Structures are given as structure tokens and as C-alpha cells.
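A.B. asks: Below you'll find the structures, each written out as C-alpha cells.
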Structure 1
Amino acid sequence: MIQREAYRFPVKLPVTFSGQRDGTGVLYDVSVKGCRIVSRTPLSVGHALSLLIYQGAGRAPITIATAEVRWAVALQCGLAFRSLDAEQPIRELIASRTS
């Protein structure tokens, strides 16, 4: 079993991504270090992406300037956030979903 650096919180949010591939998907299992997405756009390990995570209900989307695909299987992939500015907005998203 893989030990994670940070606990992943269950969410289900729309996401768009751009970079080495452009597409849309659904973001699941988010932590301050990364997330899992499901998308019909094929992604490969090592792809660098920028993300927009849509929180809904009048809340501004969260921008992740740089994320890297760490694993990819079928329609799913795991992303590691590489942007230094990603941690605070992700902490706020998690807090809003767990309080």
C-alpha cells in the first residue's frame, strides 16, 4: 500500500486543464499535495498541466498554475500540485467541505 504525504478528502468538482493536453473532467480526492481526476482526455505520466477547479455557487474557481501527472490508468489520473500558490486555496476548499 502506498503511504501518502497528505490525507485526501473526498470531493466531486468540475475541472478544466490546459498545458500538454487540454480538456475537462471531474476532480476527486483532493489534498494540499494533489488530487485524482477522471477525464475522457487521455493523459500520460509526466504531463504538465494548469488547472481550474470550479467550486460552484458564486465562488471563484481555484487556479493551480502547475500540476504533474504522477499516474494514469484508463480515464483516471493522479496529479501532484507543483505550484507554491496551490496550498492555501486548497486548504480553504477542504475547510469549506468539512465544516
Structure 2
Amino acid sequence: MVIRLFLSAVSASEVDEVLALLREDVVPVFTAHPDCLGIEIVIADSAGAGGMVEGGVLTRWTSADAMEAALASPELLEGQARVRQLMRREPKRLVLQVVP
């Protein structure tokens, strides 16, 4: 199993809009994918420097190959593209292997 953490920041005034996009466009597509074992939205409890709120999406996958194939699908790319328009910082992606 692998875990993918996708982190970025948005303006504090846009947090509700980003959360709505994630809940409506991204989460349903990820949860419907058979190789996605779970998805969670994570967010800082307060704004940092410049009024930016850090947050991200944590997903769990059956394998790295399955994750890469899923992330290249048009359905996932479309939802992610809408969220990326609101990001105010270049996203950071981290993929970790779960160790038994």
C-alpha cells in the first residue's frame, strides 16, 4: 500500500470554495476508484503568513502503479485542475510506502 500526500495553500477567503470543490468533484471520483483505499482532506486550523491556509489531500492506494494510472485518468485530472486554479503555492507531492 502507498500513501500520497498532496499539499498546498489557499487564501483564507477561499477555503470554503476549495473544500466544496474537493468534496463535490474530487472525493467522489477517488472513492469510486477500486484501487483507492481512502481519501482524507486535511487543513491547518489557522491561517499562516500572508493569510494563507495550508491543507492537502491524503489518499491511500493498493500500489504505486495503480495510483499513477488512476491519477492520469480524465475524471481525476478534471477535478484536480479546478482545485489547482485556487492554489496560491506550488503543490508538494509526497508518496510514501506503507511498511508492515
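A.B. asks: Tell me which of 1, 2 gives -8500 when you compute helix-only ellipticity at 222 nm (-39500 (n - 2.57) for each DSSP H run of 4 or more, over all residues; to 500).
C.D. replies: Among 1, 2, the structure yielding -8500 for helix-only ellipticity at 222 nm (-39500 (n - 2.57) for each DSSP H run of 4 or more, over all residues; to 500) is 2.
A.B. asks: On distance in nm of label points 7 Å out along Cα→Cβ at positions 67 and 91, which of the structures labelled 1, 2 is highest?
C.D. replies: Biggest value here belongs to 1.
A.B. asks: For FRET efficiency 1/(1 + (r/R0)^6) of positions 27 and 51 (r between Cβ atoms, R0 = 30 Å, to 0.05), the calculated result is 1.00, so let me know which of 1, 2 that is.
C.D. replies: 1
A.B. asks: Using relative contact order in percent (Cα under 8 Å, 6 or more apart) as the calculated read-out, with 49 as its value, let me know the right label among 1, 2.
C.D. replies: Computing relative contact order in percent (Cα under 8 Å, 6 or more apart) on every structure in 1, 2 gives 49 only for 2.
None of the figures in this text is laboratory data; all of them are computed from the coordinates on show. Keep in mind it's a predicted model, so treat the numbers as computed, not measured. Cβ atoms are built from the backbone, for glycine too; each structure is taken alone.
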